[in-house]
Every structure is written in C-alpha cells, then in structure tokens.
Structure P
Amino acid sequence: MTLPVSIMIAAYNAQEDLPTAIASARAQTGVAVEIIVVDDASPDDTADLMARDYPDVTYIRLAQNAGPSGARNAAIEAATGGWIAVLDADDGMAPDRLATLLAHAEAAGADAVLGNFRRVDAAGAPLEDGAFLDPGTVDPARPITLEDYVASNLMQEGERSLGYLKPMFRRDFLLEHGIRYDLSLRNSEDFHIVARILEDGGRVVIAPEPDYLYRVAGGSISSVIPPSYVSALLKADAALETRLGERASPRLGALLARRRVALERLRDTETIMHHLKNRRLGPALRDFVRFRNARGLVVQRLREAAAKRMGRPSL
C-alpha cells in the first residue's frame, strides 16, 4: 500500500541537527510517513549516525556533493509516498503539519501545497515575530497563479516571499511532467520547482497554519549568498522566460523583468561584499564604482555589520 507522505531531508554536515529533524518527522500524527535522508557526500559522521541510530530510515549517500537540488532529486526518485514533503535538516515540524497539509491538498484538489512557517531560535523556541504569513490573510482553497508567485518573489526588502514556504508535492504530478529540482541552483531551488509546477498547469495552494519550524541563527532569515549562486538564479529565470515565451502575460513579463533587475543588484552587491570579506579592498572599490545599482545596498549592509559589532540595532 502506498504511503501517504514521503519526507525528504537533504543533509550536508548535519549530524548535529538530523536527530531533531528526524524526531519531528517521526512525531507526525494522523498520517503514515516514509522518511528519506539523502547525505550529500558529507565529510562528517552522518553515515555512522544513520547506521547506528536510524536503521529504519531510508538513507541514501551520494558519492559526490550535488547540492540540495541533487539530494532532493535523489529522494524524489526513491520516494514511494503519494506526496513528497520537504524538510530541511536543521528545521522541524509541528506534529500535525503533514495531516493538515494533506487535508488542504485534498480539499483543493492541489498538486502542491506551500506551508506557512514560524521562525524559531537555535533551541527551537519561537521568535517574537510569530508566523511568517498572517494566517488570517491566507485562503487555502484559492489556488495561486504563476503571476502571484513571481510577484511575491521580487527580492524586495521586507517582502513576504512565498519562495520561503516549504512545499509538499503530489508525487504523480512530478513524475508525469518530468519535474525535478534544477541542479544548477544552490539556493532558491524551491522557488523554481514550484514555478515549474505552475508553468505546467499545476494547482498550488497555501496552507495558513504556521506549523513548519524554520530554525534561524541569530534571529535573521537572511544570509550571505555567493555571487555565483545569484548568477545561477539569473540563468534559471532566463530559462523560465524562454519556456514561457508568448504564454507569458504582459504583467508576468514585467514582474520577471523586475525580478531580474533585483537579482542583478543582489549579484553585484554580493560581489562587492565578497571582496570586502576577503580583504580585497582594491577590487571592492573598483566594483563599488562600477556597480552603481549596488551602492545603496552595500552601504546598508556595512551599516548593519557595524551596528551588530557595536551591539545595537542598525538604523
């Protein structure tokens, strides 16, 4: 009999975090689960941990590091459940999360459900900012469009990006349409697989309950991104635009153009910050002059870094 939900956990150097993630997967109520851990060629002792403590968990070790996309693709191939849910190795879930997502999916006839989340600290305690999306503003019966999805992922400050929401996919839809994670992406990989589902006519809804526990170091959801990662995102976005072609509405085309400008700004900003981090002041100054679009964001980052060192909030 097919299991209702397969939980895929991509793990890289995650031996300290995996026990918590696996425990939250095992604690799911109201639904049978299959847990799949894909070790992305970790040099730590993840293999020993899995063999010793979790012989009942499906464990796959990749011979070479493939990034989160490659690890999740391996899990998709191994999954036997009717649904496949994403769980990061350093995150957790409330016990009723998957049953809730499944109920929303079945009620809406969805091919994917994006789950709301709550930010927690390193110890798992909820942060004061509460749910990422206000549950009262989310209608789980209303499917989102590709325009909706791109409009919420324009890389703007203060944006409540739907790309942060952890998805659960209908396995048959992925297999029938040949949809997999983009191997070129080392971040924002969930955004592009959900966009591909929408592109191929999939029905996607959002669950309002903040029952995914997103563990945040230092209380911030942002992190430093290598410029090459942003360049890969730009290429993936360009491929999306090419596939859509004339099917893209004028509004969707305009939204993708805005996202492209924002990603170019982010790429240039991260290039300068990477120079500064490695004490390459000459190249940093050269690119600061060269990349006019990035200057404001670079100054903001430097102010935030200075404020953090001084132990006070940035302006």
Structure Q
Amino acid sequence: MRILGFREYGGPEVLSELDVPDPSPGEGQVVIDLRASGINPADIKVRNGSNPGFPVEFPMAVGREASGVVTAVGSGVSDVAVGDHVFGAAAAGTGTVAESVLLNAASTAAKPEGLSWAEAASIPVSVGTAYDAIDEFALPPGSTLLIIGAGGGVGSSAVQIAAARGIRVIGAASAAKSDAIVSFGGIPVVSGDGWVSRVRDSADGPVDAILDTVGFDVLREATSALAGGGRIISTASVDVAGEYGGGGVERRRTTKVFEACAALASGPELTVEISATYPFERAVEAVAAVETGHARGNVVVTRS
C-alpha cells in the first residue's frame, strides 16, 4: 500500500510517498480503508523526533487520526465489524496517511451519518484533546478560560465545548480568526504586542484557567493574566506549563469519549472547523499547511 511517511526523523525533506506492506490486525485492532486523515501540529513533532517516548516504527506514515471503512478485525474485537464506517486513533507505532490504516478497537467509534469523513477524522486528536482538557479543568459555569491559539483545530473545538458549558471564553488568535471565535461563542483577542493586556481588559480581570496550544514564550507571557490558584494545561509546551504548576492534557482516547465528541459534533453545540482538505496524492501539502502554523481549524487529507 501507499503511505506518506518517513524512514528517519527530520524536517519536511524526509517525507515521501512510500510503498509498504498492508497492515494485519492484531488482537484488539481493526484495519480501515482510509477515507480521511487529520493532520495536526503534534504530527510535525513526531516526524521531527521532538516528541520523546512517542512510539515510532520506521517506515511510518504521518498522522494520528483517521476515518474509513473497516476491512478486517483482529481477535477479541466484538463491537466493530467489516463494512462499518468508523473513526479512531492509530495503533502505536503506525500512522494514518495510508491507504490502509491500523486502529485500536478501544479507540474507535462509529461515524454518525450526519458527519462527513473529514469531520469524523478530526475528532480523535483535535476535538478529543479539547474535550479532555475542558473535562480536566472542570470549571463551573461563569468561570473565565483563556484559550491561546483559539483558531486552530484544538482551540476552535475547545472554545465551543467550553462555551456550551457556560464558561466565559477569551480566545487569543490572529485577527483573521476573530470572526470565527465570535461565531463559536468566544471573545476574541488579537495576538501581538499588548495582547495580554487586552486579555485582562476583555476578562475584566484575571482568568481562572489557561488552555495553551502555542507554547513557549507566548505561554509565559499569558501567565501574568492568570488568577492566583488558576490552572494551566498546554498541548504545546508541557515543560513551560510545569514551571507554573500546570501540565499537559490527560488524553483518554476511548470509544466512550469519541462517541461523546461525535454526538456534540452532530448537534448544534460543536462545529468541526475544517480549514482545508487535500487529496491523498497531495498529502505533503497538507503537512506543509499545518507546519506554517497559520491554518484555521483542521487540515485533512481525503481519499475516495
């Protein structure tokens, strides 16, 4: 089968279309014929080798989330059958920009009829990360949450999920993403010089929590807007969050969580924002679009 993958760690130059053996499902696994795969900033870190401890088996396809039609099931799998339309997270050491994708059955859910393949493929990483983070904060209605990078895949989902729970959301992003943040129920703050002061003005004081998807110095700046005892979760700079008593998001990646996310995305509370789709043959362009860091919403590779 064909994959867009890499045989060694490195920059964009290590990505190429490769021919590799078709996957066979092991115990608790399923194989799908790919219809769509999300591409996320975390995929760049995996390719670069800057995500220590992340399981990689060369040659490996890029991508961690996918949707498609089940073509084979492994032993011990009872809730998924050949022919089912599903979405899920890639099995350890494998990727999803591949003609056939290996998924963990415990991290696979049925695709609702009302969701497109691209929308479903964006749930395991983008929507799922946002859902897990908002659950982890457990903020009561009326609290104020700052989301840094509110226009991206994780950020745009987090704005909507938090707003639906009665949380006041301040969304920091570029000016081009302000209208989208408003439509998602957030209060936009344009990034750039003086942005933290604008956050305080918009929040009428300090914020109760920060969800960061940008990291590094941007996160350090943001901490001055955090109330005493406030919490920080970062998907981009866990070490920096740790300097201020925060950490990363505890990902669950279970069928139950993915079903809950899909139910939200099938209703009025959550729109899965797709900024661009690329056919399988142009998947390298999808990775490049994510690597620039300016995509609004999710970038998805599709295959018919």
Inset, instruction - Given a value of -13500 for helix-only ellipticity at 222 nm (-39500 (n - 2.57) for each DSSP H run of 4 or more, over all residues; to 500), point me to the structure among P, Q it was derived from. - result: P
Legend entry - Read-out log10 I(q)/I(0) by the Debye sum over Cα atoms at q = 0.08 Å⁻¹, computed value -0.33, structure in P, Q: Q
Inset, instruction - Determine which structure produced the value 0.25 for FRET efficiency 1/(1 + (r/R0)^6) of positions 80 and 296 (r between Cβ atoms, R0 = 41 Å, to 0.05), calculated from the coordinates; the candidates are P, Q. - result: P
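If distance in nm of label points 7 Å out along Cα→Cβ at positions 88 and 240 computes to 3.5, which of P, Q did it come from?
Numbers: P: 1.9; Q: 3.5.
Label of the originating structure: Q.
When mean count of other Cβ atoms within 10 Å over residues 112-119 is calculated, the result is 17.4; to which of the structures P, Q does this value belong?
Q
One of P, Q was used to compute mean count of other Cβ atoms within 10 Å over residues 40-47, and the result was 16.1. Which label is that? Spell out each step's value before the answer.
Numbers: P: 16.1; Q: 21.1.
Corresponding structure: P.
Every number in this text was worked out from the coordinates using simple rules, so none of it is lab data. The model shown is predicted, which means the values in this text are computed figures rather than measured ones. Cβ atoms are built from the backbone, for glycine too; each structure is taken alone.
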